[in-house]
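Once you scroll down, you'll see the structures, which are given as structure tokens.
Read-outs throughout are calculated quantities, based only on the coordinates presented, and are distinct from any laboratory measurement. What you see is a predicted model; the values in this text were computed from it and never measured. Cβ atoms are built from the backbone, for glycine too; each structure is taken alone.
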Structure P
Amino acid sequence: MFDYFAWLFANLYWLLTYVVPFLAVLTVIVFVHEMGHYLVARWNGIAIQTFSIGFGRELFGWNDKAGTRWRLSAIPLGGYVRFVGDMDAASTPDNEAIANADPELAPRLFANKNVWQRIAVVAAGPAANVILTFVILYALLLGYGRYTIPPVVGEVIAGSPAAAAGLAPGDVIIAVDGYAVRGFEDFQRLVATSPERAVTVTLERGSDTETLVLVPEATEVADRFGNMQRIGRIGVSRDVEQTDVTLYRPGPIEAIGMTSEEIRFIVQRTAAFLGDFFVGRGDVEQLGGPIKVAKVSGEVATLGVVALINLMALLSLNIGIFNLLPVPMLDGGHLMYYLFEAVRGRPLSMKVQEIGFRIGFALVLSLMVFTLFNDTLFAHLGILR
């Protein structure tokens with residue numbers, strides 16, 4: 001009996017610690033993404049059949065006055081907006097249904113809208129993710145400000161990349177790769193996210209402004225939860241006194257610029273991360289699927305609601321970027337088809353589109369299977385390490 005209660009408690013703890021925060025974060029992100037598609041579709045007079053959070057069997061739902069079925073489904077790992085005339089949740093056109101559509105309904109079918117309306121509807125999902133990220137980061141910055149310390153170099157380790165590049169104690173860091181450095185923590189983050197990648201450092205030395213180029217060394221370190229991370233280090237440090245730490249609160253206008261720069265930074269680093277895989281330099285250990293995201297969500301949730309909301313902003317932006325990849329089945333694949341149509345003046349043949357969707361499905365499924373094994377079996381056995 002004791003073993004049963006211990007097992008029950010352990011599983012309940014796992015559910016509350018990891019699954020609940022993960023589903024809470026994912027549900028908000030998916031809802032906002034699909035709402036972007038939905039709103040722009042409604043503004044363009046498109047008939048919408050289903051708005052679903054999750055896939056698979058419907059758990060509960062209702063019909064609104066416009067005839068749209070709003071539903072919560074059994075597999076809460078995504079969602080979709082299905083238009084009238086779609087064959088499936090991936091918005092594959094049902095040519096037979098479109099051809100036989102009621103004359104009054106035909107002008108409201110997604111497939112019968114002009115190409116720029118279709119592009120707007122598809123792009124609205126990722127755009128909604130970017131907007132969500134901006135709103136969260138902007139609100140947190142205005143509400144809480146940020147703690148910062150002066151970006152002054154303290155010690156430079158002999159033989160380090162910093163020493164080789166000419167950094168010296170007392171240098172004041174102004175920018176890294178064009179990103180403004182307002183505190184030493186900015187400098188650390190910009191360097192840490194660029195392992196084995198050349199960075200341009202702009203600094204003040206006395207009355208002079210100088211620019212140096214250096215390449216951070218890749219180092220494996222454990223975060224506060226014991227997860228190994230590959231980061232860049234250049235061999236500088238700084239002693240911090242309590243009086244060095246200040247709370248900086250930007251005004252509403254300045255916060256817009258700071259938030260925009262933060263989003264630009266995340267997009268640039270994400271693009272670089274994805275680009276590394278195309279040249280064979282990517283770290284596959286950093287790829288994660290739902291299990292890894294659930295684990296991270298649970299860990300971050302222990303730091304408080306604000307930290308979890310901040311994670312939501314980061315995940316929202318990354319999901320938006322991922323959806324823009326030119327892979328059929330994703331928003332980016334649909335945009336690729338429609339841009340071809342806009343340039344050619346006519347859509348690609350259904351045969352070509354169908355082949356593309358099959359390839360896209362295979363790629364997405366392969367990625368899902370790989371991340372599943374990477375999060376579980378590979379991580380447990382140490383494969384790919």
Structure Q
Amino acid sequence: MDKPTVQDIFHYFYPKYLDKYNPSSQQAKVAHCIINCKTGAYGANVRICEECGQPEIHYNSCRNRCCPMCQALPKEKWIDKRREDVLDAPYFHVVFTVPQELNPLIYSNQQLLYDALYHSVSATINELTADNKHLGAKVGYICVLHTWGSEMNYHPHIHVILLGGGLSAKNQWRDKGEEFFLPVKVLSKVFRGKYMAELKSLYKDNKLEFHGSSEKYRNSYTFKELLDNCYNKDWVPHCKKTFNGAQSVINYLGKYTHRIAISNHRIIRMDEDTVTYYVKDYREEGKWKELTIPGVEFVRRFLMHVPPKRFVRIRHYGLLCTRSKNKHLTLCRNLLGCKKYISILKNMETPQILETLYGIKISVCKCCGGHLGKPQQRMRLRI
């Protein structure tokens with residue numbers, strides 16, 4: 001067969017997955033969306049060429065945020081909106097990760113412990129950047145949760161795009177130039193303390209659930225052993241180099257904000273039993289290698305990363321908080337003497353956006369080049 005897609009894999013292996021596993025309602029919904037995306041199950045728009053009369057059918061997408069076929073346009077529109085939030089100043093990419101020993105407990109309490117990750121990261125950044133020893137200013141940053149590693153293993157972590165400067169209490173601009181201004185050891189220690197404190201509080205208030213391999217942590221002594229083990233580990237945040245210019249920040253954001261567990265271009269082949277895809281081996285400096293796993297295991301791994309219902313993965317903090325964003329960013333631009341980057345796609349309809357981004361003219365007939373009229377009917381096929 002041609003190069004397979006995630007949809008092809010779910011078509012073939014999801015029924016076999018159901019023989020072995022019992023997905024949650026959210027996981028089942030995602031599987032249904034992926035299998036039926038752009039097949040006619042969600043309806044179709046029919047347009048007739050005004051010149052040759054040739055009909056053109058466009059099958060609707062599922063628009064699910066976990067579907068690999070539905071991320072391109074939302075990602076581009078989101079990035080375009082962020083143009084107006086970017087300053088000509090240093091930016092840093094920081095990754096916060098927790099010890100893998102916590103993974104079973106986090107997976108059993110996704111809503112609570114994902115939120116705890118955001119709370120701990122934001123509290124850590126706010127506390128340290130406000131300290132005059134490090135910066136003494138209010139900064140702006142975006143947090144994005146990812147729950148996967150390259151092999152689609154369970155690996156919850158937070159990506160932070162952090163502005164390298166901010167406003168002091170007297171509304172003066174402060175930054176430390178191109179160097180990262182927060183000591184990594186201090187960052188690690190404070191983050192660990194805040195996350196563990198929230199974890200202990202949730203346990204004390206009996207708000208945690210225990211399923212599968214986390215069942216043993218119902219026992220308070222076993223839970224204490226887990227905490228002690230995690231306290232003895234180094235929670236080392238990873239900081240990447242500063243970005244070179246505002247446009248680089250805009251482009252970089254798209255790599256992380258709308259990413260899903262695996263995209264179609266990483267899938268190499270599938271057969272009756274297995275799926276082979278590319279993975280990045282960080283033990284060999286990020287070298288790409290092939291990995292082959294059972295098809296049912298591929299589906300299981302993919303569905304592990306379906307977020308809780310209505311869970312907000314992209315969150316804005318500090319200067320980028322919605323309530324005061326425009327006021328703060330205007331002041332920052334005035335202090336820095338930098339221009340405001342204007343949205344390119346603002347107020348555009350989808351046909352204009354597709355033509356601007358991809359050169360796709362959906363109103364032009366593919367047969368004769370004539371003009372396609374407005375959709376005359378919308379079909380929805382029964383499944």
Structure R
Amino acid sequence: MKLNNQKHLFSIPEEICYLNIASQSPSFKAVEEAGIEGVLEKSHPYKIIGDSYFEPVKKLKQLFAKLIDVDDYNRIANIPSASYGLATVAKNIILKKDDEILLIESQFPSNYYVWEKLANTFDAKLKIIAMPKSTENRGKIWNESILNGISEKTKVVALGNIHWANGTLFDLKAIRKKTTENKALLIIDGSQSIGALPFSVKEIQPDALVCAGYKWLFGPYGCGYAYFGDYFDNGNPLEENWSNRLHSENMVGLTSYQPEYKPLANRYSVGEHASFIHVKMQNAALEQVLEWTPKAIQDYCKEITSEAVITLKNNDCFIENDAFRTHHLFGVELPSKLNIDMLKSTLKEANIFISFRGNYIRLSCHLYNTKDDFKKLTDCILKCL
């Protein structure tokens with residue numbers, strides 16, 4: 001399927017060039033409408049019935065399960081953030097002294113602190129795989145270093161499908177194979193990839209996948225998703241809430257306290273996860289992402305960025321080779337001669353929004369962007385050289 005520009009579905013002003021969805025996605029109009037519907041529903045609480053707490057959430061889990069190629073939606077948990085999901089994962093892992101947790105350099109803080117704490121709790125070790133200093137074959141060498149770093153001491157490998165700041169693509173199939181050989185868990189943070197890059201749980205078979213919902217999945221800030229594999233089937237949730245217990249749909253019998261949780265990942269969903277505003281917005285967002293398909297989104301992003309990538313590379317900017325990066329999110333390492341302060345002011349004047357990371361910029365785009373957006377960006381960069 002080939003997609004055309006979809007800016008008409010959004011409320012982004014014509015003069016705005018937004019290349020920073022990796023920080024926060026804009027809502028499209030259907031999500032706005034769903035949120036307003038949720039707000040109005042709270043004005044009439046007498047219309048909220050027992051099923052209101054469960055059926056929309058069931059639909060939400062089914063949609064996300066379809067997106068990541070999972071047959072059983074009961075393996076999906078509705079969570080408020082990626083950090084909540086990672087904390088849940090870590091709570092259910094027991095290590096021994098000198099066991100190793102493998103991470104990559106400059107991992108997002110939420111995917112570092114939780115493992116640092118777990119390592120300290122069990123006197124285990126963090127093993128950080130550094131990004132190669134040379135730009136030549138950087139993605140390839142980094143992936144090889146990750147594989148070489150996995151050993152019989154490795155008990156957990158935790159990383160993103162891509163690097164959150166520069167879009168480096170990690171070979172999850174090869175990493176899964178190596179972790180399986182060494183009986184290590186594979187925990188994936190999909191916050192910067194799920195929704196814009198094809199992903200299959202059946203293919204990768206991670207032990208857990210967590211994902212923020214307000215970036216490439218277009219949900220409101222404060223929502224997320226998690227998939228839990230069979231390692232976590234009988235684990236302990238972060239909290240004890242009524243809706244995660246067996247037979248909680250029976251409102252009349254709530255004080256017939258249940259010792260058992262609902263099956264599989266249902267035990268890990270956050271309390272009040274039926275949030276009438278959030279869930280309506282999330283369902284509207286996921287339905288649209290599924291209609292677009294991550295592959296078609298990725299193809300569209302490649303089409304609108306390819307000319308700009310060539311121009312920037314020809315002007316001494318480093319961008320990772322296509323085989324080891326994504327097209328919806330990628331980093332541009334700027335030449336040392338470029339005036340960063342001048343670039344920031346030039347972009348501000350042109351209403352272009354990106355993320356700065358030192359002498360690096362992160363570009364992230366979607367179906368509301370065009371080739372012209374990237375032409376404006378490259379013109380600004382070239383002006384500052």
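If distance in nm of label points 7 Å out along Cα→Cβ at positions 87 and 319 is calculated from each of P, Q, R, which structure is the one that comes out at 0.1? Traced to structure Q.
I have 184 for volume of the Cα convex hull per residue in Å³, for residues 143-366 alone, calculated from one of the structures P, Q, R. Which structure is it? The structure behind it is P. Of the structures labelled P, Q, R, one was used to calculate distance in nm of label points 7 Å out along Cα→Cβ at positions 247 and 271, giving 4.7. Name it. Label of the originating structure: Q. Sorting P, Q, R by distance in nm of label points 7 Å out along Cα→Cβ at positions 39 and 351 from high to low puts P first, with the largest value. Source structure of the calculated read-out (P(r) over Cα pairs in 5 Å bins from 0, in percent, for residues 159-198 alone, 6, 17, 18, 23, 19, 13, 5) within P, Q, R: Q. Taking mean count of other Cβ atoms within 10 Å over residues 183-190 as the criterion, the largest value within structures P, Q, R is that of R. For the structures shown (P, Q, R), relative contact order in percent (Cα under 8 Å, 6 or more apart) is largest in Q.
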